[in-house]
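J.: Each in structure tokens, the structures are laid out below.
Nothing in this text is a laboratory measurement; each read-out follows from the coordinates by a stated rule. Keep in mind it's a predicted model, so treat the numbers as computed, not measured. Cβ atoms are built from the backbone, for glycine too; each structure is taken alone.
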Structure 1
Amino acid sequence: MIRKLLTVLLFIPLLSLSQQKIKGTFSPAFEYDWILIYKVTPTHSNYVGDARVDEKGIFEFELDSTQMAGMYRIVYAVPQEEYNFDIIYNARENIEFTFNSETGLEYQESNENKLMSSYTNSMAMVSQSIGNFYNQKSTDSTALMSIFQTQKETQKEFENISEGTIASHFIKANRPYIPESFQDIQRYISNIRTHFFDHVDFNNEVLQSSNFLVERTLNFVFGLVAGGQSDAEMYKQNIVDVASAMEKASLQTRKMLLHIVWRQLSEANYEEVANFITDQYLLSIAKELNDSELINEITSFKNISRGEIAPDFDIDWDDGETKEKKKLSELDIADNYIVVFWSSGCSHCLEELPQLRDFIKSVKDQKLKVIAVGLEDDEYRWKTETYEYPEFIHVIGLGKWDNEIGNKYNITSTPTYFILDRDKKIIAKPKAIDDLKDFVSAQK
């Protein structure tokens, strides 16, 4: 009898570990096939499982009892870093939501996620009221202070309601700056800048396990741009302020956030600002963490930025009289040089190179020379194609995408153009042949 009782008692904890479900409905249904679920930690996204989205846009996934409370990420398309959203899982309740690519996310089940959604919507409505007040250029201080009082009460109410939940970490970190007296728009925005990160703990593991810190940082850098300064100047100042705010954060957190800002700027063609981040912060952090991949990425980008001396490479020089090896840096035969990376197997290249040849011939009053670097698997087809362009200096880069010259210039597609001045400084990086023509024509 005693043995049987012990057996029953042993099973009681197992029975008490309930399993929760995540259920979602995506619309329009035909746009979705599968979802992936990850448990997010400050340093990793750990794969939990996946589920097929049926013809009605519905999926259902059962989380087993070993899944801990915390932040989870639903990925619904590729690239994964773009098509995802975070959900809170407290290991006590099921989660059910609808997601529409136009209207966003709405929860039908999960009190904690509903609470977070309600907070976000409520604060957004108050912020809209503040924006409307300033846009109308009203001077009714009583009306404005009433809006700020509503904002203060709303924030306090949600902080009280959310106490003890995972959602409370986000609600407290999002606590806005609220003036105690009337302020004009310039002073108000200035104070928002000053106090933007007052309640953000960059070392909070819940915040680190979500998109919160990323979104907060990007909103500050790219959202708070004032008049009277260029975008580049303002971005630099914002980056200095962000770096100061996260000064006590871990190196990994600082690296992650600054790298994301760097990437956004580099993709938007703000090379000067991206390199500012590299020089002031990111390179030293990457070196301290011994992150060779990041070091290579940011230094390679800087080396081919406008204003930098173009990376050097060897040229088999043949002017009809002498044959010798020269370096790009040693050439002194033109006012400007066009370095074009192409391939004999690239149809787009074979369309643009004849246009480049004809355009160069039409430029009468400017000394131009084209250096065509062929990224090739072998030289036979390349050699045949080069006969069509006797005016160009030809260089072959065997190994195609894994080639020393191409790697120096970070080439990922062909054709890719660089325009250099007499001193081999990069002065332009046209995206296409028409951009190249416009730039050269404007130099006349």
Structure 2
Amino acid sequence: MSERHNTQQTEHPAGSSLTISDAGRERQLAFFKDPEIPDYIQRLVEEYIERKTSKAWDDPAVLDRMRNAILVQKSQYWKGQPVSYRKAYPVLGYLAYHAPVYLVQFEHILWQIIEQGLAKSHMRILDLGTGPGVVPLAVIDLLERTGAGTAEIYAVERSEEHFEAYNALVPAAAAAQGDAVRVERPIREDIRTLVAGDLPDHVDLMVFSNVLGELRDMDIDERADLVTGLADRLAPDGTIIIVEPADLENATTMRRTVRAIRDRGLSIYSPCSFIWGTACNPERCWTFEQKNSIRPTRLMERLSEGGNGYRFINADIKYSSALLRKDGRVQHTYRVPPGAKFARFSHLRRHRDRTINVVAALMSGNLGDDRTKVYRVCDGTPADPVYAVIPATLRGPNRDIFAGVGYGDIMELRGVLVRFNRDHNAYNLVILPRTRIRPVSVA
């Protein structure tokens, strides 16, 4: 591994785009198809539990205390209360229940960045609110699997227990995989009181993963000011990554925060596209991605033994995210041509019960079921929520009309029927047998 990365640094000077070999791509895509936390990371977590508790990682007493910590965290989360990580077992519970899915979801986001040409052959990464180091572990794992790229990782964390877990897990994981990733000593600080001058400059990836939503004492504008202030440390062609859970409150608050950051001068690279050149209204913007579930770790499986074991299995990959830049670069530059015969979503009230043509981005996976399929779509105009609906009664090729359309991809939908859903104060664009879809040019 060391020889591979030393060779790559010679061939790809810092600042050049990261490229992945065909073999590396195949390995990573196979991982995403059936994701499982690598054994070396599972062992590091198990060994850390044993050091912290002076017992076997699967000792019944240890497992029972971790179960209690997980249940308390879940209760606090759903009640909108802050989750405390001042003691050992809450952090161990986080490592068991949350960390595996967060690790895989960040690999998806990092892969998106690589696929879209935003990653460099050598990256300086700053993870703000790192917790026990889930984002760094994801970076280490993906670069090792693909056999490409190097990174230096800086991290900030306020919790002493998380800080201790980070120092036990992240440097050891990096060392186990060769010299692809250099881990700098993390900074123990609250990101709300950070002085930008204490952070590295020319950061290529600045990450806020499941952290802004925890700043419950800060309103939307204050969170946006925080991110914008720290963006001074970003490289001119760097990317800010914001990730939050997919539930309604966190996902919509994240979109409002991202909109406020855009108002302060940064550009939203993805997933939002302002295809009519208008500013959107994110108040009811509940959008998220869903990926293949992970295999439960050994620790999850042991925690789930006994009654109500499902409460300790966390395998679903669902998240809401956004990429921001300060160089104005966006994923899709498409704008609806002047005079084109498409209706804006903000004008759907004029077209109730009519068949129309629209242009929109796909902003979710299937929110319905196998019979009635429901997809969130958006065209960037101030409007009530809009969904594309495939009725249970529809037969033929249009049942799979969105096959091959990616999250955030823009498409023309010709011949959709507009219906108003009074129960949800939203519009449905009903897919008909004669509806046609065409991806738009986004160059």
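J.: Give the label, chosen from 1, 2, of the structure having the highest value of mean count of other Cβ atoms within 10 Å over residues 118-125. Can you show the working numbers first?
T.: Working: 1: 14.4; 2: 22.6.
When mean count of other Cβ atoms within 10 Å over residues 118-125 is computed for each of 1, 2, structure 2 gives the biggest number.
J.: Consider the structures 1, 2: one of them gives 1.15 for Cα Rg over 2.2 N^0.38 Å, for residues 30-245 alone as calculated from the coordinates. Say which.
T.: On the way: 1: 1.15; 2: 1.00.
Checking each candidate, the match is 1.
J.: Figure out for me which of the structures 1, 2 the number -13000 belongs to, where helix-only ellipticity at 222 nm (-39500 (n - 2.57) for each DSSP H run of 4 or more, over all residues; to 500) was derived from the coordinates. Each step should come with its number before you reach the end.
T.: Details: 1: -13000; 2: -10500.
Structure of origin is 1.
J.: Hey, distance in nm of label points 7 Å out along Cα→Cβ at positions 22 and 390 derived from one of 1, 2 reads 6.6; which structure? Display every interim value, and only then the final one.
T.: On the way: 1: 6.6; 2: 3.2.
Label of the source structure: 1.
J.: Name the one structure among 1, 2 that log10 I(q)/I(0) by the Debye sum over Cα atoms at q = 0.07, 0.09, 0.10 Å⁻¹ of -0.55, -0.82, -0.94 was derived from. Before the final figure, lay out each step's value.
T.: On the way: 1: -0.55, -0.82, -0.94; 2: -0.37, -0.61, -0.75.
Label of the originating structure: 1.
J.: For relative contact order in percent (Cα under 8 Å, 6 or more apart), which of 1, 2 scores largest?
T.: Working: 1: 9; 2: 14.
Largest one: structure 2.
J.: Quick check for you: by distance in nm of label points 7 Å out along Cα→Cβ at positions 182 and 206, which of 1, 2 is greatest?
T.: Details: 1: 3.9; 2: 2.2.
Checked 1, 2; max of distance in nm of label points 7 Å out along Cα→Cβ at positions 182 and 206 sits with 1.
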